[in-house]
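J.: I've put the structures underneath this note.
Readers should treat all values here as calculations from the given coordinates under stated rules, not as data from a laboratory. Predicted, not measured: the structure shown is a model, and the values here were computed from it. Cβ atoms are built from the backbone, for glycine too; each structure is taken alone.
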Structure I
Amino acid sequence: MLELKNICFERDNKKILNNINLKLDTGNFYVVTGPNGSGKSTLAKIIMGIIKPDSGKIILNGEDITDKPLNERAKLGIGFAFQQPVCFKGITVYDLLVMATGKEIDRQEACNILSKVGLCALEYIDREINKSLSGGELKRIEIASVMAKNPYVAIFDEPEAGIDLWSFKNLIEVFKDMEASSKGITLVISHQERILNIADQIILLDQGNIKKIGTKEEMFDSIVNSSICKKGGPNCE
């Protein structure tokens with residue numbers, strides 16, 4: 001279980017998160033949604049340790065990790081895929097997957113991981129992770145690295161951003177597999193209808209507050225019919 005207790009965060013005299021209390025149970029697939037500026041990405045970064053809250057506690061399976069830095073949280077099993085993936089000069093895709101797993105894996109294992117995110121392994125496994133790759137390619141490689149790590153808490157910040165429609169369809173299948181087989185916690189920040197539709201629970205944020213938490217059956221229709229939700233999938237790049 002991952003628990004957030006009274007999490008507050010302020011920047012430039014503006015409350016970004018206001019007294020957030022949240023329990024995420026093992027085995028569940030959560031989608032956090034809400035208007036732009038509601039604090040969704042900030043919440044994800046606080047869980048990962050990229051940002052430290054002004055107050056409150058973060059409890060992972062009974063352990064207070066509030067003051068633990070990002071690298072220690074990663075060792076405890078928290079993984080994060082950024083909205084805008086980063087480049088790693090001099091590191092190949094294969095190198096990244098080896099580092100993600102924390103063990104030596106052969107090229108066939110690496111190829112199997114890449115195929116799950118719709119990448120032809122022969123074309124990508126020896127590519128350097130740099131700006132020669134498109135935004136969609138970088139996004140899929142980053143998602144593959146999170147999958148390779150198989151973290152207890154997997155966080156994806158707007159995974160649909162910057163990818164083409166074909167990649168988005170593959171991404172949905174990846175998330176469906178994760179939802180069906182995960183023994184940990186999956187947390188996705190998204191506005192997309194098709195991602196909301198596979199959630200076990202939806203968390204609605206608004207102006208830094210949790211407005212509502214409920215099952216897909218309880219919340220899906222009202223969110224899809226609001227201005228928050230983006231229907232279908234991304235436009236082609």
Structure II
Amino acid sequence: MLELQNVSYTVEDEGRPVEILKDVSFKVDDQKFVVITGPNGGGKSTIARLISGVAAPTGGRIIFDGKDVTGLSITDRAKLGIGYALQQPVRFKGIDVKDLLRIAAGHDLTTDEACGYLSRVGLCARDYINREVNASLSGGELKRIEIATLLARKPKLSVFDEPEAGIDLWSFQNLIRVFEIMRSEIEDGSILIISHQERILDIADEIIVVADGQIERQGPKDEIFPHLVGTTSAISGCTRLVERS
């Protein structure tokens with residue numbers, strides 16, 4: 001279980017403190033699929049960075065599986081079982097997809113095992129297993145390979161920061177299918193996704209709405225979802241959400 005207790009995050013901007021998050025508290029229980037949504041600039045991605053250890057809160061505590069991880073590094077949190085998928089996946093020159101999956105798993109993988117992870121995210125394994133993780137891969141391909149590495153790692157908590165960012169509609173539709181599969185296969189772990197997209201929120205167990213650095217609403221999907229209205233994104237053709245006034 002993950003718990004944020006009165007978490008705040010303040011940065012300096014031209015010598016003045018700017019409060020990005022203000023007293024944020026919520027829980028992600030085991031075997032739950034939770035989506036954090038809200039307007040751009042509201043603090044959603046900052047929450048993902050704080051959970052993963054990329055940044056440290058300036059107030060409050062982060063508890064994971066009963067352990068205070070507030071002061072731990074991203075590496076130490078990863079060892080405890082927190083997996084983090086970046087908004088823009090990293091490219092690795094000189095490393096092929098099979099090597100990346102092996103590193104993620106923490107042990108040698110057979111070709112069949114590596115191909116199995118790629119197949120689960122909708123990639124034809126024989127076309128990707130020996131591909132270098134570089135600029136030759138599209139944004140959608142990189143997103144799915146990154147998800148495959150999380151599947152190989154089997155973290156207790158998988159955190160995805162706007163997985164739909166920068167990908168086309170076809171890739172987005174494939175991502176939805178991957179998340180639907182992951183949702184159906186949750187056993188001991190949990191999934192936390194930062195997203196605007198209605199189709200991702202529609203498969204959540206719980207939704208948290210963040211705006212102006214604070215939690216405005218949180219609760220079961222059936223309770224929160226009716227308060228959200230879809231609008232069409234001109235960029236991707238996917239559906240975004242805004243609060244109903």
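J.: Just checking, which of I, II has the largest value of FRET efficiency 1/(1 + (r/R0)^6) of positions 61 and 141 (r between Cβ atoms, R0 = 25 Å, to 0.05)?
T.: Largest value of FRET efficiency 1/(1 + (r/R0)^6) of positions 61 and 141 (r between Cβ atoms, R0 = 25 Å, to 0.05): I.
J.: Sticking with this structure for a sec: With Cα extents along the principal axes in Å derived from the coordinates and found to be 48, 40, 40, which of I, II does the value describe?
T.: II
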